[in-house]
Each structure stands twice: as structure tokens, then as C-alpha cells.
1. Out of I, II, which has the highest value for percent of Cα pairs over 28 Å apart, for residues 196-379 alone?
2. Out of I, II, which one gives 1.38 for Cα Rg over 2.2 N^0.38 Å as computed from the coordinates?
3. To which of I, II does the computed value 3.7 (distance in nm of label points 7 Å out along Cα→Cβ at positions 252 and 276) belong?
4. When FRET efficiency 1/(1 + (r/R0)^6) of positions 84 and 244 (r between Cβ atoms, R0 = 35 Å, to 0.05) is calculated, the result is 0.65; to which of the structures I, II does this value belong?
5. Could you tell me which structure in I, II was used to calculate helix-only ellipticity at 222 nm (-39500 (n - 2.57) for each DSSP H run of 4 or more, over all residues; to 500) as -24000?
6. With distance in nm of label points 7 Å out along Cα→Cβ at positions 132 and 172 computed per structure, which member of I, II shows the largest figure?
7. So if we calculate distance in nm of label points 7 Å out along Cα→Cβ at positions 148 and 300 for every structure here (I, II), which label has the highest result?
8. Given 22 as the derived value for relative contact order in percent (Cα under 8 Å, 6 or more apart), which of the supplied structures I, II does it correspond to?
Structure I
Amino acid sequence: MISTMRTKFGPAIVGTIIGSIALVFIFSGVFSPKATRGIHEGSVAGEVNGDKISLSEFNRELNRRTEFFRNMSGGKFSDAQMKAFRIKEGVFSELVNRKLMEQAAEKAGLEASDDEVKKKITEIPAFQKEGKFDSLTYKNVLQANNYQPSQFEKMMRDDLSVQRWNQYFHDRVKVSEDEIKDEFMKTRNKRNIKYVLLTSEAGRKGVQVSPDEIQKFLADPAKVNLAKARFDQNKDTTYKGKTFEQVKTDAARELIAGDKTEEVKKANQQLAQKVLPLLTAEKSSDAKVNAVLKPFGAAVKETKPITQETPYLPGIGEARELMTDAFAEKSPIDPKQGGKAKLYTSAGWALVAVVSEAQRPELAALEKDRKELVAGLINKKERTLMEAELKKLNGKAKIVRNEAIVGDAEQDDGGGNPGGGGALNGT
């Protein structure tokens, strides 16, 4: 449908049509006030409290989502990828939430009036001729894209009603001066972390394995198969350009070392102790540290600027103690505050880290960013309120899904979440 519109009317008009609003027209001769609610559109993808999600509605959104992913992946997006990304389930969930918002708007008396819908529609430039709405242009566009006026009318009314519902949450949000200051400090207070991550892979290289252990390992056919599997896994990296016979001893040694969990941890601890006095915030320290790390396949790395709200560090994951230290008022790992590199450990790694750069904002600069900060806080609060309300509405809703159409969505246990509550037969 989208490609047809682009060919016939060009991208500018298409952007208007499928962008911010559903182009539904109410106009003399094609407008019948409130006469099209609950229109029958053939097969349905599901129901939300008795309101149908039509097949055409589902397919439109599915096509848009699929086209987005296809563009992101260079024009290729297979059925297998669609299932892997659970595209149909995501589309259905969004349509369920939209129906719930439409219903909530109507219940709260926020439904758009006939006059509002008519005014909005006649203002759309894509359907104007010489600055005025043109009925023939409107009809041609609808006909070319297989839309009925009744469908568009309903879509427009629903869209405006949802906008009103969203505005309701916007109007409830207040932002205090303390919240603005707090947000300023949290989002403008940044750190760069220089670190050395020692994984079990590095630790294995530091574990002693005797020739007798290797010989015994390779005498067992089952364990030889394990060594071959490791070779296959690393033949394009560690073992590139070599045959299994050339590296089977190395593969066996690494597998044996990997089973020595405590020794792996100990090896990483010992290596970390060598790194600790060498790693500093200065770039000049990197070469010395990397020389120590080279036999173990590790190297010095550095994060981009991060804030206190950064949930995971790239390549590291969650590191709460490190984040606490990095953003402490007097940081134990910031050399400019008298700190130095520190060792952190988890079940899977040892980590040596130091703050390489700190950006500490001055409140005097707050005014320059005030507008952006307020907008961000309002958006965050609106989203929190809406998500909580949608969760409550989902929990109370009777949601039915047509498995023959939705396809890759998994059946819910009937608790009221999208996809739960029953199934419709495809027609």
C-alpha cells in the first residue's frame, strides 16, 4: 500500500498521509456523523473488550513495521527474521494498547466531536487544491489506496481522541525546581572509565596444565570431539589458518583449564594485581598495561561518557559498585580526587578500572539547558503515568486474538495481557 502511494502521489504526500495522523475525511457528501463506529471490515485479528481489530488495520501496521525493518537491513527481511523479532506479536500488542486508549478516551468524555474531526481533515494540505479542500482529490487518493471514507472517518476520530487522552496525562504532569536541578546534575555529570576486563577466557591462559593431563584428555574420543568443537568455534579467529592437528593440544589445554574454575579466578586475580599499579588515567600507561595483557588476549579499553543512569557498561554489563565509586562525591577511582585504579570482581570476571575523565556540571549552566531538561522530565513523567494506566487497562481487559492471523504470538495464560483471553477462528 505504501509503495503504491509513493508511486502515485510522491513521498511528500505519503509522509503527510501516513505520518502524524490518519487521513480521515469528513465533508459534505461523504460525511455521516458517528455512523461508522464498529464498521465491519471482514476478518479480524482480534478483539479488545468487544471492539474489533480488523484484518486491514493489522496488515497496515504489519506492513509499516516490516518495511521499517527491511529498510534497516538493507532491503532484506525474511519470514524467519520476522518470527525471531516477534513482529506480529509487537504489532498486535500496540493495536491492543491503542484500542484501550480509544476506549478510555470515550469513557472519560474525551472523544473528538464531529466539528473537530471535520476541521482537522479540511486543513490537510495533501487534499487541498489552490488552498482549499478538494473532494475529488480526496476521493481519488482513497480509491487508489483501497480505503473507504467510513474507515478514514473512524480512524481520524479515534486518532484525535487518543491525542486528547495523551494530553490529559500531559496536563497532570508538574515539574519542580528541585527536580530540574537533580535532572541537570544526573544527566550532565559524566565519566569516562578506562578499564581492563579479565574474563574466564583470559584466566584460562594463566592456568597451568601438565602434559600428562593433555595426553589423557586426547586419549578419550569423547573429549577429542569437544576439542574439535572448540576448534570449529574458533577456526576463523584464534585458530585461523591452522588445522585441528596443529592446534589440538592448545584446544585441549584450554578446555582442561576451563574446568579449573577456582584456578581461573586465581589467575585473573594475579593478573589484575599486576595491572593495578600500572593503569592510570593517562594515555601513556596503556602501552605498559597492554604489554602485560597481550599473552592473555586482553587489552585496555575505555567507555564513552556515561551518566549515573547508564544501566550497563559496554562489554562489562552491570557493575553497581564501580558506578557508585565513579560518581561518588569523593571518588576513590578518580585520580584528580586522589583516587587510583581499583579491582572489582564478579562470578564471571575481574575488572580493573579508573576514571579517565570527569565532567562535573556547574549549576550556573543550568539556565542554558532548562527548556530541554523540563521537556525531558515531562516526557518521562507522562510515559510513566501512561504505562501504569495501560498496564491497569490491560489487566482488566478481555482480549481475544485470532491465532491464524497473528501467527507468531504465543498464547497468554488468560491474565488479560495482549494475546490472552481466547482466540478467534480465521476467516
Structure II
Amino acid sequence: MTQTQIRTGQLAGRTGALFLNAMALFTVTVLIGIVNGLDLVEFSHDQLLTHVHAGTLGWITLSVFGAALLMFSQNRTLSEGELRRASSTAMLSAVLITLYAAAFFLGNTTIRVIVGTLTLAAIGAFYGWALSSRGRVEMTIPHLAMLAALTSLLIGAILGVLLGLQTAGVDISTRLFAGHPATMVIGYLLLAGMAITEWRLVGTPKPIATDKAGVIQVALLFLGGITLMLGILLDVFPLLTLNVPCEVIGVGIFLVRMRKQLAGAGWSSAGSTRLFAASALFLVANVVLLAYLIVNYADDFESVPSWLLFALDHSVFIGVMTNALFGLIETWSGAESEETWVNHVAFYGVNAGLIGFVAGLMTQSDALKHIFAPIMGVSILVTMAVFSVRLLSGGGRRMAAAA
């Protein structure tokens, strides 16, 4: 299967900077994760929150912003004003998200609320740029899914700021503790992973006007995230259960639409295609775990076992998002053509480590976690080291110029 080149050069520098910043923050997440997985240190609650937010906001969101810059500037020339707006909002988000992760580590709730509010404003500004770009590009299903993902991110960020206020002592519903992560994981990350995967797997995605199934897919997944959030916040059981058919049908449509690309992914051959395909398959695992959680614990979320939450989180953070983002950065940095060995590390090391680690969580086996957490973590670190060297040597700029 032949993928299209990522044809954009104007934002190459900003995109590379976002990817480098994202990988630097992910390094923090991974190092904490390895030590925690080996049970070598008992981390504080604030340190574990740093682990989570350096991953979800630092690694994933900054990389998603990089993907959005590429996606919404591809094959066109941006005006000076639009270029400044895209660059400034992306860089402002990078600075504030980095400070936000540091605020969690410090454990100061006042600083966390202040920086969180500023981060929310920066996310809103970037979202505004992406939304305004829809009239300047040919909208395809990946574009639509990315906008839906960024919408869910903005909603989740608002809930996150409210949760910060609640933690600081403001009298706000305690249901935010479940509503915020549910919105970020289900409403945001699944759509973002799908957007990036389809964009890179399909050579020329169809315009949304000619792909009704794709529109229904995005609508169902976005609706599923909203119903889950509202069901948790309002304590409405029917809304919680409505999430399951939305997610199952939406992911089912996606897999049917991508069936040819998945069948021809070249699973035994080095290349970014199999990373995108792995991301698509981990969607299935994520939806199965989510359906199990809702069917068994929708009436009492406080009784959800921690292993199930951790398994759900890692299946989407690593399985869906990191596979997709590694595939994108591998292509963008030029490592796919010049450093083929690292693809084996990313594909086999990360995914075997993830599967073993999740199995350890589900069976509550310390032995499995102790074996596979470092395999997954070291594989991620090696992959990011190679990508970083490629980007620092101008790999992304050369790829943009060659396109």
C-alpha cells in the first residue's frame, strides 16, 4: 500500500518542535511508569498525576496538535496571518502544557488552577484555528474526526479546570473525578487516534459529502463520548448505557471502512503502516474493556477495580494513540526510510510490552508487570531517542521540502 506524502512545509519547524516537546514530556511519564511498574518506589498522588498528565496532555495532546497542523495545512499555502496564528497558538500550548505538568508535580493546587486555566485558553485558541481552517481545506473524514476530537478535548479541559477548583476547595460536584477522565479518554483519544490512522492509511480520503458511513462513524463516537460524560455528571443510567452501542457500532464502521488497508498492512515488514493498523486494532480492545466496565459498574463507578481502569487507560494511551503517533512521527522524521530497525522496536517491543503489562493488570500478576513494564518503557524510550535525533537533524524539514 502506498501512502501519500505529507505535503506541507510552512509549519515544518513548529510541527517538529511540538513533537520534540511531546517526547520530552513523555520521557517523564515513561520513567515514572517503569519505576512504578517494578514497584521500586511508592509515588505520591501528585507524582502519579504528573505521570498521567505529562502523558495525556504533554505527549498525546502536543503530538495531536502537531498532526492537526499538518492535516489542516496540507497541500495549501497559508496566509501570513493564519501562519502566525497557527504557530503562536501551538507554541503557547506547548509552553503552558509543560508548565501544567510541572504544576502537578509541585502539588500546589493554586498554581495548578491558574496554569490549568491558561492552558484551557491556549487549547481553545488552537481549537479556534483548526475550526476556522475547515473552510480552507477539502474536508474529509480524518478532518472531521480531528475536529470532533479537539471539541471533546476542549470540553474535557473545561471539566479539568473545574476539577482543579474542586480540589482547591470550591464546592463543585465530586462526579467531576469520573467525568473528566471519561471525556478525555473516550470522547477525545479514540477520535484522535482514528483521525490520524485513517489519514495515513488511506492514500486519498474521500470528501465527507461522499462518505456517509464515515460521517456516521464520527457522529456515533462523538455522541458516545458526550453521553458517557453527561451520564456520569448527571447520574443518568440510560445515558451511560447508550455509550456502549455508540462505541461498538462506531468502531465497527471504522474497521469495515478500513478493512482493505488493515488486510494489506504488511504486519511482518518494517514500516509505519503496521503501527497505524495496530492502533486501529487496539480500538477493539479499548471498546471491549469499556463495554465491560459500563455493563458491570454503571450504577456504581466507585466500585470499579483499579486494574480495569489502568488496563483501559493503557490500551488507549499506548495501544491506540502511541502506535498512531509513532507511525506519524516515523514518517515525518524520515526514520521510516533511513532507520528501519527502530520500527521493529516500536512495533514488537512496545506492543508486546503493552499486551504483557495489561495481562499483568488484569490477572493482578506482579511478575508479568515487572517483566513487561520495562520492556514497553525501554522500547518507547529507544524509539523516541531515534525520532528525536532525526528531528533535531532536520528530518521533518527535509521531508517537507522533498514533498
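Please treat every number below as a calculation from the coordinates, not as lab data. Given the structure is predicted, the values throughout are model-derived calculations rather than measurements. Cβ atoms are built from the backbone, for glycine too; each structure is taken alone.
1. By percent of Cα pairs over 28 Å apart, for residues 196-379 alone, the leading structure of I, II is I.
2. The read-out was computed on structure I.
3. Computed on structure I.
4. Going through each structure in turn, the value belongs to I.
5. Among I, II, the structure yielding -24000 for helix-only ellipticity at 222 nm (-39500 (n - 2.57) for each DSSP H run of 4 or more, over all residues; to 500) is II.
6. Greatest value across I, II: structure I.
7. I
8. Only structure I yields this read-out.
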